[in-house]
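What follows draws every value from the coordinates through simple rules; no lab data is involved. Keep in mind that this is a model prediction, so the values were computed, not measured. Cβ atoms are built from the backbone, for glycine too; each structure is taken alone.
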Structure 1
């Protein structure tokens, strides 16, 4: 027999005699800390993810000034807050949508084809503005899904997205790049 092959087989045989380390049992501890104040928690998580938060009408007007091509969905809340859009989804620099809810635990925005006026406005423009109300904040994903089940009971939208911060990737050289697969900026206007 070949001495190199014999050496390898002997090492494998010796390794198989050693008892393998047993992993510890899974923890029942919660992954996320409990949500005691949903609005504060949403703010903290959303900003930590590089989301931008606007919570008054004056700041919203200032935010909108540099955008010349705005596309909006046709929901009453969006029209009342920002007015009608002046561009199509294909050539806008800001997409404005509503949302189904905001998840405090992860700082996420839940949009559907019903709440965001389709799929494109929350994905194609370089900036996405979400118009939301404080009463749309839920504590966690389970509460969000319960709300969606109740709202869409048997009539689910064709797409449902959970957006957690602006689009980002670190696939190449582990360098964080914003806007790789969607908007570079995610902004939430939190009104009453």
Structure 2
């Protein structure tokens, strides 16, 4: 199975290719411009990107919209996670802003959320969503992953394991991450197995 992934983000392409190892994922062609991600939910934004990619390429498309939601901030940054510190903000700037905003908060609970939207060659749409719960720590640790990973400690590694997502191996991260969970659910819908954990 071949899908056009509605992104030029190398990190997302690499992660999803590892998880959906029975699917050929191709990056968004350079001539395709995606419309603004102005949806109010991850699902809405994933569909915006998937529909635009499917229409422009005439092939089955897959789109990811994901981010982090802090309980103490009423779910922010949410759908604005990639642009939290500004339209052209780096991962480091976005993470620094979130750490700063939670610096004096006793509630460190956060959740990664991922929505995946698939459109097949007949135009049929499937959307799945998954979460990974955890806490945001005050400092960055680890050199793997991207986005908010260096300060996100997932619950799923178990009590006493204080490693951040950026300190986990690829296999450990994919087994518990929001993107890994959503991709395995989608793989089941597509009939390509559960994907790799």
**Fill in**
Ranked by Rg/Rh (Cα atoms, Kirkwood Rh), the structure on top of 1, 2 with the greatest value is 1
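With relative contact order in percent (Cα under 8 Å, 6 or more apart) as the yardstick, tell me which of 1, 2 scores highest. Don't skip to the answer; put the middle values down first.
Details: 1: 24; 2: 20.
Comparing 1, 2, the top value of relative contact order in percent (Cα under 8 Å, 6 or more apart) belongs to 1.
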**Request:** Taking mean count of other Cβ atoms within 10 Å over residues 46-53 as the quantity of interest, name the structure among 1, 2 where it is greatest.
**Result:** 2
**Asked** Thinking of 1, 2, which structure, once P(r) over Cα pairs in 5 Å bins from 0, in percent, for residues 70-157 alone is computed, gives back 3, 13, 21, 24, 17, 9, 6, 4, 2, 1, 0?
**Response** 2
